[in-house]
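A short reminder: the numbers here are calculations on the coordinates, not readings from a lab. From a predicted model like this one, the values you see are computed outputs, not experimental measurements.
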Structure P
Amino acid sequence: MSATEYDWLSLEPDEEVVWSGQPELLGYVWVFVTGIVLIPLFGVGLVIIASTYFHAQNTAYVITTDSVFKKTGIFSRKITDIGHENIQDTGYNQGIVGRRYGFGTVQISTAGGSGVEMSLSYVQDPLAVQSRLDRAVTKRPQTDDSAESDGLGSVRIDAAVLEELTEEMRATRKALESIEERLDEQ
């Protein structure tokens with residue numbers, strides 16, 4: 001999986017593709033069945049079938065080490081991306097047919113967004129795709145070696161810094177206990 005497979009995708013020099021895919025046609029089975037039923041109605045069913053097929057074939061999803069990309073469009077191209085730093089939550093769902101045949105929809109919510117901001121529809125093995133995305137989001141390099149703020153007042157601290165702070169707290173506690181013992185002796 002490389003960016004060269006996607007002429008619409010431009011990656012940063014240190015950015016790598018983690019996963020890529022497109023919708024499974026079987027996910028659109030209900031649309032195809034409806035289209036077949038509507039074929040006698042002035043060929044409307046053929047239009048429905050053709051447009052659904054071309055929509056699925058012209059949709060692509062790419063997860064990189066920095067972002068999630070979704071490309072759609074038959075005649076024009078629309079590319080949407082969400083940086084990992086903006087991803088608040090991920091989930092997936094599968095319908096009856098999806099559970100039987102192993103496809104579903106991965107949903108991505110962003111911080112400050114209202115609900116699902118991006119859906120990767122009808123992807124094969126949605127749990128694995130969601131897991132890869134979650135791993136890519138948590139492995140995102142931090143901007144500072146010691147701590148990273150989420151902009152809301154909380155700070156994630158590197159394990160080495162946390163260990164150093166813990167040792168300093170223990171030393172301070174020991175010194176205070178020593179002072180307390182001396183005061184009790186007097």
Structure Q
Amino acid sequence: MLRLLERVSRWIDRLNLLVGRIVSWVTLLVVLVVFVDVVMRYIFNTSFVFTQELEWHLFAFIFLMGAGYTLLREGHVRVDIIYQRLDRKGRAWVDLVGVLLFLIPGCYLVLATSIPFVLSSYVTGEGSPDPGGIPYRFLIKSCIPAGFFLLLLQGLSMAIKALLVIRGREG
């Protein structure tokens with residue numbers, strides 16, 4: 001059973017590594033879009049709603065889809081006053097309890113509320129209210145449940161690793 005959990009954890013980690021690579025390229029795209037927007041605004045004295053909306057759509061994509069990768073790389077903010085003083089098993093217990101009591105319920109709450117939100121946007125064909133804006137707003141809204149699903153998966157991987165450490169196996 002523990003071997004299966006290890007394989008599941010590795011699969012989740014590989015998935016979020018792949019998503020992290022994609023997000024890194026989208027980050028480069030944001031830089032290019034912002035550059036074009038600045039050039040158009042300050043040199044040509046014009047601006048496009050589409051470009052401005054694309055900036056915040058891409059930012060939303062980066063932060064939502066990159067959350068699982070950030071958890072994998074331990075990049076989220078953590079209060080280390082007690083955690084850093086614990087041994088490996090103690091940290092594993094904190095991670096396991098944190099995932100079970102906070103991360104999983106939090107992700108569930110966001111998933112349960114965001115899926116109807118996205119479906120409503122899709123059914124109504126929601127687009128930008130501004131002329132020249134980005135259509136199909138449900139696409140960016142779908143990043144909310146997708147991102148939190150990836151975060152939930154990474155939390156499960158983290159819990160598996162913590163369980164392995166607690167059981168005396170490598171995590």
Structure R
Amino acid sequence: MTTIERMDQHAKETQEIVQQVIDLWLNEVVFTWRWWFGLITTILTWLFWIKYHKKESRYRLMTAGLFVMTLSVALDAIGVQLGLWSYRYEVLPFIPAYIPYDLALMPVVIMFLIQIKPYYSPFKKSVIFGLLTAFVGEPLLVMTDIYNTEKWEFFYSIPIYIVIYLIAHHLTTRKNYEEL
């Protein structure tokens with residue numbers, strides 16, 4: 001079997017597994033309380049942001065939020081694919097990441113931390129964010145059986161959360177953007 005044939009075979013096997021996941025999701029996950037929890041959390045998080053964000057800084061904050069969403073989904077997908085962790089009650093079964101966390105909670109919390117006390121040390125904020133997210137957020141998801149750490153410890157996440165926050169902060173506090 002050639003390399004191309006093996007890659008095609010793996011792609012076909014992956015598609016079959018994804019279809020099994022979708023079937024399981026349709027029959028066992030969608031409309032459960034954990035699914036509703038994820039959906040409602042996502043919606044309420046963004047409604048909160050819409051109401052309370054600093055309107056004058058909307059586009060700067062959204063730059064940080066989009067960065068956080070993109071990086072969070074990418075890192076989450078990598079972690080799932082490598083078998084470091086898994087999710088059991090995804091809002092949507094097509095993305096190997098937990099949407100309420102990656103596309104709502106992470107970006108909105110970071111955007112609020114950036115706008116609240118803007119002159120407070122970004123490093124201190126990032127450490128607080130990293131510790132609370134790793135030792136409160138992640139354990140809560142484990143307790144609800146939404147998140148399963150397989151080869152991952154909560155404290156591994158702390159430097160990742162710190163770096164994500166610091167980069168997002170940098171994106172919003174740049175003094176200027178070049179003209180197009």
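What to note about this one:
- Answer label among P, Q, R for the case where semi-axes √(5λ) of the Cα gyration tensor in Å, for residues 26-81 alone, calculated from the coordinates, equals 27, 19, 6: R
- Top of P, Q, R by relative contact order in percent (Cα under 8 Å, 6 or more apart), largest first: Q
- If semi-axes √(5λ) of the Cα gyration tensor in Å is computed and equals 32, 20, 17, the structure in P, Q, R: R
- Parent structure of the calculated result -20000, given that helix-only ellipticity at 222 nm (-39500 (n - 2.57) for each DSSP H run of 4 or more, over all residues; to 500) is the read-out and P, Q, R the choices: R
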